[in-house]
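Asks: Please go over the structures that come below.
Rule-based calculations on the coordinates, nothing more; no lab input. Note that the structure is a prediction, hence the values are computed from the model and not measured. Cβ atoms are built from the backbone, for glycine too; each structure is taken alone.
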Structure P
Amino acid sequence: MCKHAFCLFSQFEMKSPPILPLLFLVCSFLLNSSCTSEKPKSTVDTSNIDFFRGDIVMCSGQTFGEVSFSLSCDYSVRETFDLAVSLLHSFEYREAEKAFVQVLDADTECAMAYWGVAMSIYHAAWSPPGKSDLAKASEVLEVGKSAAKNAREMDYLNAIGTYYKDWDSVAHGIRAKNYEKAMERMYEKYEDDTEAAVFYALALYATRDRSGTEYVNEKKAGKILEAIFPDQPNHPGVAHYIIHNYDNPDLAHLALPTARRYADIAPGSAHAQHMPSHIFTRLGLWDESIQSNLNSMSAARCYAEETAMDGTGGEEVHAMDYLIYAYLQQGDNAKAGEMHQRLLSMDKLAADAGKYNFGSISARMWLENKNWTEAARLEQHPSNVDWGEFPWEIAITHFARVLGAVHNKDIDAAKEDLRILESLHQRLVNADDPYQAKQVLVQVTASRAWIKLVEGYHEAAVTLMQEAAGLEAEVGKHPVSPGEVLPAQELLGDMMMVLGRPKEALSAYLLNLQSHPNRFNGVYGAAVAAKRAGEHKTAKEQFSKLVELTAANVEDRTEVIEAKQYLNEI
């Protein structure tokens, strides 16, 4: 206490005795002001803001990586603040907000903690926040700006503020682009600020051209992140956003070392455990994808139990979809079936859980196995969800029903589900959601193609199926999905086989395998097409690959038995 006054007193007590009374007065003043341990009462009022509060849930006491974010808040809150930023980087948004609020409870004038709450509400790579969250974030930022102590803090607050500005009248995409540009200015202004660079890379990902194949934003973001990673190998955001930006057929191989590292950086995060499987799936590395998603499901269940979650959480179902997909590509119907039954036993989704994976899992289970009867009578699950509110998600169910009905020669049923698909597509067009609208248009076009095929209009069917394959290549897959329930290019190969055109089928299968490596049906289709086309070298290669993919299975599927017989005969 009063350290500086004591030093001043010690310096002058022997040399200048007349000053002693004055020094005692100075010390007394300092003891009653800045030398006291009590802080001035804050003028910041947050009583009307509905913050997420509570203990931060970190399953098994695991860490979330290493972040060191310099700020002007009370020194005692810096460890909690850095944890909050780490949680933010692994998309543990609810826990991140809790951590930022703990900072605010200790230091209500910590401007960057208000920034952190606003960042926790803006899910850059996910669906946009709702109206109540947008209003809340706007209010939080106004309070934060009143507490800002320097230009950099104000710049951070203003940057995310560009996303929330005029949220009730300006479209999400425009506001996201405004934020990206603001972060670009931050990145250029604060050259030594790692967090500015990392959050700029995430902003670039959020505004990428989803239908493009130039990957302009993704490459730019990747370059920024790769420059940081060697010096900060345990930074969760750097690893995470490299995976997101390289999650496409052309760049995935660049992210493989990072994918194998990220799960160890943030072992307490279900999302961090899952994310590497995006790259493993792109590259057809099924064993690694399976382990990644088993770990993710375990972490997700732990989190659900710790938070007494009402219903199944999105992270668990998301990991389950990727896991079942990987099992199916290894031809392991036993393990895929176990997971599918587990899904069917889940009768309630948590309020904020994504709906896509619930629809896709059952559809892919039947379609990958060409179980057309089950596909034709597929129903949406679970029943507590108003599926009519989710046109993109429910479209998969109707697409599966079309393919099932077509292969069962029930054209009337197929046409009825096609009409529903067309109406869902139109709803997405009317909602100005071009990305999801194009994905459903692929399903509509492919459905029309197979109906035309069964009706006997073969060339029209092929033309439509080629159109669907071209559309799918243009629009790409959504990050929520491990892959299309049946890729359009693979379906084109199937159609060519039905028409007795194996050489054209082989070309379609091989082209699809370039962007969907090690797919069970793609490899098998290519092998059979090559065999029928008399291209025995290619047939041997593909049948050998199929045997290798399924080597760990206890029982062989009929396709694998056929492969082994062929290999034994040549």
Structure Q
Amino acid sequence: MKRIKFSILLITLSVFFCVTACKDKVVKPNPALATIDLKRGDLVLCYGEQFGDVNFSLSCNYSVRETFDLALALLHSFEYSEAEKAFVKVLDADPECAMAYWGVAMSIYHAAWFPPTEKEMIRASKILDAVKSIDKGEKESDYIKAITAFYKDYETLDHKTRAKKYEEKMEEMYLKYKGDTEAAIFYTLALYSTRDRVGKEYVNERKAGKILEALFKEQPNHPGIAHYIIHNYDNPTLASKALATARRYADIAPASSHAQHMPSHIFTRLGIWDESISSNILSAESSRCYTQTTEIDGSYFEELHAIDYLVYAYLQAGDNINAEKQYDLIKEMKTFHPAGILAAIYPITSIPSRMALENKDWKRAAALELPEINLDWKAFAWQEAILHFAKALGAAHINDFKTVENEIKILQQLKEDLINQNDVSKTIQIEQVAIQIKTAEAWLSFKKGNQTKGLELMKEAAIMESKTSKHPVTPGDVLPADELLGDMLLEANQFLEALEAYEVDLKSHPNRFNGIYGAAIAAEKSGNAKKATLYFNQLLELTKNSNSDRPEIKEAKKFDEQNVI
């Protein structure tokens, strides 16, 4: 009995001293934070706080751990602005939470997207300087050292070098802390950021995917795991491995515009247009909500990115009406947020180019003009090249050879401009413009009567494209080179060769409207009625939910009626 009373006394005294200590404890702000332009304010979460399940606040006070975990979940779905605000809320409430400083620095990094600006690099460097005076455990110190490796010497080291340094640090952490899920997840994101952006071996992507797939079995509601599986498998070779994950991610983080959009990367790779359309309608609506709530000055890039994929999907389903409606939404956009972001400017030229080229409306393509925006087009050579490529193809098909020659010269200059920027991250852009130049030269030669040279150049373009990865911001090539080779062979009455080219293209671009139609025509003209029937039926199945007036569908229906057994 005495022992029990003594134990109760000890507990009572412990509670008393804890309460007294807590009452006396005053949160002392870190004075260094006052000198940094941090993002603050109420979080803008248009569709609630469902961003998935994470649990990773380490030594932060219990009172801020829920906010920290929300911040981390936002970070994993690339809701960077809101993630930073949430991490700053943690800092304001618990200035000694070292991992919140790390969180702000990570929110500025944008590992899978565009590199931070100089202003952002300065902010991140300051936040990492501010955490130096905070007591940290060994693991916290390692996390902070890892992200510091990215920002250190940013004035003299290029982005690729610093990203590699961060990846190496995260690999060390992955090997050191075997039970730390977040260390593994952020390591896979680092692998993605340093992948070979041009080649098609997908070494980093395969390595990251293997790690993530194992983790997903244990944590099926983790937003980062699902999200990074999609990114690493966003290519024709690996896309099928991510289909189940793609269909799950939007349910894991339904409040994220980006999470609503990302599944469509896999749907696009696999030619699943209905699901891509649904995904991007939700994403665009969520983005518009965010834009209106935050009163952003300019069109938010997430909306434009979603519309880009939406137009592409509508066009593949033969639905010109809805594609045009989406195009109408962006025609008058002139200011973008964040200013100059690649994903916002790309749709401004890709969508009008696709609208003309996918419909083989050559006069419309030849008449395209660069839209007027409140940005200098000289800073967006790759995006500008898309429109000039479309003009070149359009002009070639209406025999306006002088315009084609002029557009090729412009494309060559834009390629030089990209090369002169000496930016390794733009290597894939340079390769794609080079493919466009080769393709334009091919059609110029072919239409001027030199079919042999035209076909030779077009085959070279197709080989170049087969060795070049898709840029992650795009739903696909403006027009695939193998499909264009099929078009050229078809026009040259080389029907068997045309069918082969279309079938090669459909392996990497499944369910493309023009690829299927081209294969059907090539099969019909080569006397292969079985394959012609197969492809015409595929076209009718592809477009069954579209209120389409495209002549190709009418031709498919006519063929089907005439070949009823």
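Asks: Which of the displayed structures (P, Q) returns the greatest value of FRET efficiency 1/(1 + (r/R0)^6) of positions 89 and 321 (r between Cβ atoms, R0 = 41 Å, to 0.05) on calculation?
Replies: The structure with the largest value is P.
Asks: Quick check on the output: 6.3 is distance in nm of label points 7 Å out along Cα→Cβ at positions 65 and 441, derived from one of P, Q. Which one produced it?
Replies: Q
Asks: Using distance in nm of label points 7 Å out along Cα→Cβ at positions 289 and 409, single out the structure from P, Q with the greatest value.
Replies: Sorting by distance in nm of label points 7 Å out along Cα→Cβ at positions 289 and 409 in descending order puts Q first.
Asks: The value 0.40 for FRET efficiency 1/(1 + (r/R0)^6) of positions 49 and 505 (r between Cβ atoms, R0 = 41 Å, to 0.05) was derived from one model only; which of P, Q is it?
Replies: For FRET efficiency 1/(1 + (r/R0)^6) of positions 49 and 505 (r between Cβ atoms, R0 = 41 Å, to 0.05), the value 0.40 is produced by structure Q.
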